[in-house]
Every structure is written in C-alpha cells, then in structure tokens.
1. Can you rank P, Q by FRET efficiency 1/(1 + (r/R0)^6) of positions 65 and 201 (r between Cβ atoms, R0 = 30 Å, to 0.05) and just name the one with the largest value?
2. Figure out for me which of the structures P, Q the number 23 belongs to, where relative contact order in percent (Cα under 8 Å, 6 or more apart) was derived from the coordinates.
3. For FRET efficiency 1/(1 + (r/R0)^6) of positions 113 and 177 (r between Cβ atoms, R0 = 35 Å, to 0.05), which structure out of P, Q has the highest calculated value?
4. 2.6 is what came out when distance in nm of label points 7 Å out along Cα→Cβ at positions 41 and 81 was calculated for one structure; which of P, Q is it?
5. When distance in nm of label points 7 Å out along Cα→Cβ at positions 33 and 209 is compared over structures P, Q, which one is greatest?
Structure P
Amino acid sequence: MDNSIDTQHSASSLLHLISGLSIGDALAALSGLFPGKVTFSTSFGIEDQVIAHHILAAGLPVSIFTLDTGRLFAETYSVWSATNEKYGTSVQAYYPSRDLLESFLSEKGPNAFYQSVANRKGCCYIRKVEPLKRALQGQVIWVTGLRAEQSPERKDHQLVEWDEGNQIFKYNPLLHWDAQAVRESIDLYDIPYNPLHDKGFVSIGCAPCTRAIRPGEDFRAGRWWWEDNSKKECGLHAAS
C-alpha cells in the first residue's frame, strides 16, 4: 500500500472517530489518541478565537501557537493579550529566522512584497511558512480555523485531511460554518476578538498586506490587495 492511500485511509479513520462529535469532544478524542501531539495555530482572527475558546475553556491538552511575523496590527497583539488574560494561558509564539529575514531585508528592502508576487511569496515564506514548519515538528494533528466559504480554493479542503507539504493531519472544525455562526459563538461565550472585524476586515494578516473589503468583494480581496490574482494564499494552506 503506498503512502498516499495509507494517509487517505487514516484521514478517513480519524473522520469516523470524530463523526457527530462537538468540537470540544472531537478535540478531546484526537488528543486522547495522540497525547501531546495535537496543536492549534491561531492568528487571533475571529474563527481562531472560537476554536481557542473550546480548547482553553475546557482545559483540553491541545497546544496553541501563533506566528508573529513582526508586522501584525496593534489590534492583533491586543487580542493576543486579552486571550492570555481571559483564559489564564500563554500562547506560544514562533518568529521568523533572524538570518533569513535579515538577508531578505538587506537585499530587497522592507517593502519588497509590493514589487512582485515572487517577493511577496518570499516574504510570506520567511515570516510564516518556515516558522510554521518548525511549530509543527513532532505533531500529528494540526487544528486550523479554515472555513470553506472563505475562498474557492478552501472549498476543496476536508474536515480531516492529510497535508502532504507538512506531513501532518489537519482538522478543520469550522470548515462548514458560515460567518454568522462564528459571530454568534463569539457573542454567546463573550470571546475576545479583533475589533478590525467590525470595520470590514474579514481576513486579518500583516498590517501592510491587509485592508478592509468593500461591499460585494471576495473574502480574500483585502489580502495582498495590490495583486491582480484571485487565488491569493500565503502558502500555509494548500488544498489537499
């Protein structure tokens, strides 16, 4: 049996394990099956805050980390602090490699990402993709806040799937939620969230690369808004 078939079978087995369970119960089941090897990546966006609540309020043994790119909004850092305070936790941060970042900035300058897609992807790799790979080392399950309605590409994701690039299983508990369900959960549990979401920012990344979207625009229109490309991802999530 080749690896791709084996991983698909395992993803199916994991999906069967959590079928019909709440998010909290599913996370408890996965962390019971893989002790110390289930981790959640948060950007402190509204979806991620819902998942963090399920983990932290119940004291589930799921580690939580964030990628601090060094160019986040001040509001994002405020949500980070508010989350730590509300739940009595300390979200672990991963940072860009000093050598890679210093070399990139020395060669191309601080705003090189505006100059070409290649430069932008290079910046994303250094600030996000490479630190993510370090954060996921030794883990078996990666929990994410992906939702299918966020972009056409994200409709291809599954509730539980094998991420070939990172060699890890992904669990996307909010995959089939709509934006209203996310907001209702935030209100119900009084979860801290980024106030930029109330100002038209639906997908919040680095400050120089994110703007509010206009009525009728695509969910991802506010990310790398200067690029003429509808398939805009940073490289963290590739459809399986």
Structure Q
Amino acid sequence: MRGQIRKVFRIKNERKKNMKIAPSILSADFANLERDIHLVEKNGVDYLHVDIMDGHFVPNITMGANVVQAIRPIAKLPLDVHLMVEKPEHLIEDFANAGADIISVHIEATAHIHAVLQKIKNLNKKAGIVINPGTPISAIHAILSMVDQVLVMTVNPGFGGQKFLPEILTKIAEIATIKKNNNYSFEIEVDGGIDDHTIRQAKNAGANIFVAGSFIYNAADPAKKIALLKDSLEDRL
C-alpha cells in the first residue's frame, strides 16, 4: 500500500516538473527588453518564447534573427523560436546561428515540411511543428515521429492578446492520445489566450508547455501573474 502511494506521488511530481511556462517577449517592452527578460527569468519561468512574423504568412511583422542574436547573450533560458513565416526553410539557418534552441515551423507554411524539420535537426536544434486552429491533425501525422515539440495554436496567429479558443481543447487531447498510443516523446505546447484559467484547461487536455504574453507583460505586477499561472498548474486555485 505504501509503495503504491509513493508511486502516485512520484508520478504527480514528475508531471509537475514537466510543466513549463514560456513568456512571449512579443508582449514585452522592446525599449527595455533586457529588463523584461530578466524580470521573468528571476520568477522561475522555463523558456523565452520568441514570435517571428513576416507580414505574409500572418499580417503582422515583428522581429528577425538579429533580435535573437542580440538577446542570446542576455538570456539564460532556452529560446523557443516560433516562425510564423512563409517558406521557413530559407530562415532556419539564420535563426539557428543566432542562438535559437528550439525552432518551430507551421505545417501550413511550407510544402517541404520533412526537409525543413531535418534541416533543424541537422543544425542540432530541437524541432517543433505548429498547427493552426483550422488545420486538421491529420496534416501532421506523418512527421510526429520527427519532432520534439507540437505547438497547438489556441488563437489564430498574428497578434497577441486574443481570446483562447476553447474548441481547440479537443485537438490538444487528440494529439496527447496519439502521443501516448505511439509512445512518442514530443512535448505539447499551446500558444494564445493563456491565463490562470485557460492554462488549467490546456493542461487537463494534455499540454505541458504554456506560452503567455500579454497576461504576464501587460500586468502591473508580472511576477504575480507568473505565480498565478504556477498555482493553476499545481491546482492551488
């Protein structure tokens, strides 16, 4: 009996350790980017999420590899680079050389997804696949064995501050089931509308990495918001 109890506690602790918060610096103050990076790092987050938009694949334009290169010496945490760009194959090497640790590309953005993922792996970076809200899971079945991370968009990509789409929870759960049934090792990340309530919904559906931008950086007290996210993941709220 005691052995079973210890096993349950061990499993719960492993799940807690596997939960990761990734603030999106898209919502940070770019005039004080170093300050805002250190602010979230000292409050115990796990990744820094970097949203790259080209004005074509999505309507907004954000930053390029030069910004990643500039923050690499500043940041202590892994840089989780999300490429919302057309033909990402042309930019992979630039972001790898700039210091990205994880590079995620959209299934919708290239006709050569297998080659793109291979290129990321050959550059010794973790490879992620991103799927938009309107894209069926069947579109990524063939490459799930290759990836380190599946990023499920819980808003339509392009702008921060959007509301979480609850219908995507079913998609997250289905991907989690596919992972379990095939003994895949990829992590499941969610991006869009994450707050202290939706983070728990996404976690219960099977996600373990949570991107939060405006919820953290638009707050008067970002540290308090990070604590709220952690409490939600640990079911303290």
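1. Largest value of FRET efficiency 1/(1 + (r/R0)^6) of positions 65 and 201 (r between Cβ atoms, R0 = 30 Å, to 0.05): P.
2. Clearly, the read-out refers to P.
3. Checked P, Q; max of FRET efficiency 1/(1 + (r/R0)^6) of positions 113 and 177 (r between Cβ atoms, R0 = 35 Å, to 0.05) sits with Q.
4. It must be structure P, since only it matches.
5. P
Each reported figure results from applying straightforward, stated rules to the coordinates on display, with no laboratory input. Since this is a predicted model, take the numbers as computed values, not measurements. Cβ atoms are built from the backbone, for glycine too; each structure is taken alone.
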